[in-house]
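Novice: There are structures below to look over.
Coordinate-derived values only; no laboratory data. No experiment lies behind these values; they were computed from the predicted model shown. Cβ atoms are built from the backbone, for glycine too; each structure is taken alone.
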Structure 1
Amino acid sequence: MKIGILQAGHLAEPIQDSVGGDYDHLYSQMLAPFGIETETWDVVDGVFPDSVDAAEGWLITGSKYGVYDGFDWIAQLEDFTRAAYAAKKPMVGICFGHQLIAQALGGRVEKFDGGWNVGQTSYDWNGTPVSLNAWHQDQVLTAPEGATVEGTSDNCAIAFLDYGHGAFSIQPHPEFEDSEIAQLIDVRRGVVPDNLLNAAEARLPAANDNAKLAEHIATRLKEARHG
């Protein structure tokens, strides 16, 4: 199966140097064990697929931008998302991607007045506890009509969403391991409050459920393709 990665942002250069690539590299590594190939379009730089049929499904990455920032590429990405959803293409959104799909389909995204969520976070995923790394201040505050909330945390009420038609999105980052969080703590000092960064650092190292989420994402994509 070929999944198109819609790269909505770039990792900080020190992190790219460490992991050997950008967001798309991390997602390719995450999905490769499940027989999923990827191709990347840097939508943040204005590079888009010719049509929603350029891949069998789509994954929208994280980003430093807000979905409400008003850039032309964000509006174009929303249009593409709506077209992919209407075509019942399998689609996954992560962090910014989670927020973008929600906004494109009629939800509401804003800066959360409770502040940042950084580092390992516990989620209730349909009654199952999972631990995943978060890094965000924006949140989906109102889900689109017809979407089902499948996961929550103490500081994020709409953390996992199922939209039907093979579309699924999550707020945390299943592609981030401890090493990426440690580097984010370093590069984001001065942006994220020190007390939150220090608390996230104190939780390292910590076990996570990235593998469980990667398998779930791969399964959802494949099932939706045949669906």
Structure 2
Amino acid sequence: MGELSKDPFLFQRQSTAELMLIRHGDAIPGPEEIIPSGIYDDLPLSQKGREQARAVAERLKNMPFDAAYSSPLLRCQQTAAPLLELLKLPLTIVEGIKEVTLSDIIPMPAVKEGDDLAVLTKALQARQVEIIRGAGSTGSWDTLPGSESSKAFRKRVVDSIDEIANNHIGQRVVIFAHGGVINVYVAEVLGLDKEFFFPSANTSLTLIHVSGKKRVLYFLNDVAHLRLGG
């Protein structure tokens, strides 16, 4: 009997990497927060997102982690900052876990100092709705013309996260990433064809154990640290 058949749910910590995947905080700023300079290509956290980042840091501050990884995009690094400051843990950037590359779903309005920036906020919100409507209806990023293919996206994400896991057998790792990234890795874990199958909440926690090509989902989209519905 093989080792994995003796431990099908990967309970044995010494032979398993424990991955805590965290989606970034809210990154759709209000009009008073937006700098009119094309910053929407790599948005920072909004005020709400910064509050969410502090909330998830407070929740996890007593959980020991051996390493921390992040997408190169600003919203993920800013989400990581409060927790890693408490843990005194350095952050490693991984290009392969940045969000899926999308085409111009909705053209962003050109704005300059003095303009009413509410129009840009509305455009960003409308863009998010169109992305969810398009990919969410089919489960595939191929629905959005000109965007990174679902197949290519899944491969780079799975390869990148599996490499992290393989480097941390017997350890617990935190990974700050994106809704699309978490969707596609969990889809691989569950053996799903879809690349986009659930609404990943801002700063949600997803726990996965990995040993080689064996992966087990422990919990998904946990937001107990957030005040919802208020």
Structure 3
Amino acid sequence: MKRLLASSRIVIVDDHPLMRDGLALRISSQSDLEVCGEAATEDEAFDLVKSLSPDVVIIDIALKSGNGIELVKRIRALNPVVKMLVVSAFQESLYAERALRAGAHGYLNKQETNDKIIDAIRKVIKGERYMSAEMTQRMVSQALGKRSDTQDPMELLTDRELEIFRLIGAGVTTGAIAEQLFLSTHTIDTHRENIKRKLNAKTGSELSRLAIQSMLENV
């Protein structure tokens, strides 16, 4: 009797139900892939991964509560065997390298999910890295010491600063940011000052304008 091979089990983490449904439908159409869980927040996703031990976790950066990059770090610390693919609408040049440093195995822009999600999943299952050709070339150039003379100031921000910058752009108040990230308002204010300095923003209003502009460019 021929033995059936087990499907690779996948957890989808995204705060948009329609996005989760679309990914689940496309993934489940493949005989070798199976969606075993879905989550909308960082903590919910972490608990799912802890209980289900999936083969792959697909993670968005912007979540209903929490942050995808932080989730990648937590999952890597919990179970280094789990493969992680970040699927996000955010700028690849700004987030892909951060995602890989955090422990992800690939980065895919949401605009390309219909055409490339299955290929990306299968690559990370095999232990390969998945990125666009442009991002791969960029990282190779950086490894060879060929950094661009026109480096984006946003790249100077730490992961936490970038997360706070994104929340500022979404119109979230300092108090709400502190509550969401489980930090004090004083800590958030310190991060805001560091972000202003790195982005050469003279005032809080200018920082908000830059953050809103960045948010709109990544919608």
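Novice: Upon calculation of relative contact order in percent (Cα under 8 Å, 6 or more apart) from the atomic coordinates, which of the structures 1, 2, 3 produces 32?
Specialist: It was calculated from structure 2.
Novice: In terms of mean count of other Cβ atoms within 10 Å over residues 74-81, which of structures 1, 2, 3 is highest?
Specialist: Biggest value here belongs to 2.
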